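Read the figures in this text as sums done on the coordinates, not as results from a lab. Being a predicted model, the structure only gives us computed values, none of them experimental. Cβ atoms are built from the backbone, for glycine too; each structure is taken alone.
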Structure 1
Amino acid sequence: MNRLLYISSGKKTLSDLTPSLTLAFKHLEDSRKGFRFQTHSLLKESLEALEKKLKTFHPTIIVIFGQDTHPALEYVKHMNVPIGLWVVNDPYRISDYYDKAKQYDFIITEESSCVPFYKKQLNIHAFHFPLGVNEQNYYPIPNVNKCYDFSFIGNATPSRLSFFDSLLKRQHSHTFILIGKGWNQLRQYKRFQHQIKSMFMKPKDVCKIYNQSKIVLNLHRSDNDLNKNPYQLKALTPNNRTFDICASKSFQLVSYREGLTDYFDLNKEIVSFHDARDLTDKINYFIQNKKKRELIAKNGFIRTLQCHTYKQRVETLLNSFTDELTIIRPVQ
């Protein structure tokens, strides 16, 4: 029997990842014979409660989610079971994870390019867990008014600021909304400030904006936007926003990544762009082609619910555990 203990910080995040993963694992617990799941939140529960869970739940696998939860390792490392670190900011923060990962038996990363790196450099098990979608958070809203020609939700990074400065120079008549922290640094902020909101949004509100947009923009981060990727590993795997937008049955234009074709049929289920000029041309084209927009959005929606929900992701991960997990670290 597999008994998985999932330890998280309990902090709220933009991606709402821990609640989504918890829901998916609990669904798997209901449907998969011989699998049990337990969580522990460091913000909400005491270390004494963690020790009690270790004694009563008897986990066969322990996963510590996020680098800020790493101190929990001290309280579980005596257990004679595989213990893993789960990270979701590769390769952007890989220098934060590198030394910590050495203390574990395995690591789970959302970035495919980091799997061979961890295996070779640290000699530990490494698993790729691409981000997906919680379809209870992102879904089509019927009969909604498409009040935005395009939208983007995400925080400003240096590369995104540069990109949008270039893009907005070409915008004269389209209605749009830009939501996230840091966009007041745009060169043209004063011109467009009535269309920019600096705020944190819950998934249900993000979903509403997606549904209200004729086009949703999805601009991936650059590989080393935090200067914490000294190994210059490429970001290949699509971000979670890719799947959230598709699950909302919204049409998106997404910045190209090599891994996109592993998840979608380009130009049939999703459309990519390569630079600001290419994006401008595609915005202008698809604004005028509603039927094509809606067909691609429908295809992407179907593919996402069939293949890219967290329920499907966690089952694939658990199957990988069954085949490969062993204890590597010294058990004290």
Structure 2
Amino acid sequence: MTLDDTREYFDENDKFLLTTHESPDGDGLGAEYALCSALLDIGKEVRILNSDPPAHKYNFFDRKKLIKTVNIDAEYPEDLGNWSLIVLDTEPTNIGSMVDTVLTGCREVVVLDHHSPKKTIEYRNWLVPNASSTCEMIFRILEAMRVGFKKDVAVALYTGIVYDTGSFIYPKTQARTFRIAETLVSSGAIPNDIYSNLYESKSKGALMLASLVTSTMMLYEEDRVAVQIMPRDTLIASGADYDESQEIVNFPLQCGKVRVSIFFKENEHGVKRCSMRSKGEVDCAAISHLFDGGGHKTASGFGFEKPFMKIQEEVLEAIRPYFT
């Protein structure tokens, strides 16, 4: 699909179920909120339904209380077969517990994403791997539809762009990203308020968690690779929510010598994930693809079940060629 194809799809259809990846982040949530709010305003029937609840820090932009979680505060539509599923910011297999129900139950699936897929997506899709964020893509869709940008939509889109560009510093940040940001600010997004909600509203538990996790840091490959580990017991002892661990992976990159940061973590239910960030020399997406994950060149992740030490050995072995 092209941008025009995508615009026509939303013009010509009327019932949309929006979802994003498990453990939803600022870009996925901002994209689905903005798209939902704008489509509702032009008379479409739209719902947001995710497998996992959002972190509390994102509540500030959900002005209309549109973001719902299956089996917590919402259920599937009774006429699911009449709805188009719109998968945002991920590939369809990564939407969590909803995957089997909605991929087979909805009448059609459309994927809107700025990540490079690890394999061919069998559903209709508009993929823009050079976009800074999925929120940037939603901006372009709404702009093409000429629906305007009300304040709540502008705030949600700006939030997602700030989150996925690391406050406009990651490699996919381009001139058009700033032009879009200017439009969103002119439409009511207040940069200082959004930054404060995202990065200056941590709980005491989040500070304790960061302290506990950074104490596990080990350096490899002549101090160019940093590894941190967060077992379930550490998370519980800190008193933090699992979502409050998301930014810890970025901390080692503040060191000039560190080129890639690897963060192995486990939530309160024992589900394990690895997050990776790099300064560009290491292709994080390529490494994550080896473990059935995905992402960008400088930011990626994957799930795993192996013991921490075993998966650490395997990831370090995969990264070693970049430093030899």
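Quick check on the output: 23.6 is mean count of other Cβ atoms within 10 Å over residues 160-167, derived from one of 1, 2. Which one produced it? Value 23.6 for mean count of other Cβ atoms within 10 Å over residues 160-167 corresponds to 2 out of 1, 2. Please state which of the structures 1, 2 yields 1.3 when distance in nm of label points 7 Å out along Cα→Cβ at positions 216 and 232 is computed from it. That value comes from structure 2. The greatest value of FRET efficiency 1/(1 + (r/R0)^6) of positions 40 and 224 (r between Cβ atoms, R0 = 41 Å, to 0.05) among structures 1, 2 is that of 1. Comparing FRET efficiency 1/(1 + (r/R0)^6) of positions 288 and 304 (r between Cβ atoms, R0 = 25 Å, to 0.05) across structures 1, 2, the highest figure is found for 2.
When FRET efficiency 1/(1 + (r/R0)^6) of positions 120 and 248 (r between Cβ atoms, R0 = 35 Å, to 0.05) is calculated for each of structures 1, 2, structure 2 gives the greatest result. Comparing Cα Rg over 2.2 N^0.38 Å, for residues 8-71 alone across structures 1, 2, the highest figure is found for 1. Using semi-axes √(5λ) of the Cα gyration tensor in Å as the calculated read-out, with 38, 21, 18 as its value, let me know the right label among 1, 2. Considering all the candidates, the number was obtained from 1. Match the computed value 19 of relative contact order in percent (Cα under 8 Å, 6 or more apart) to one of the structures 1, 2, and report its label. The read-out comes from structure 1.
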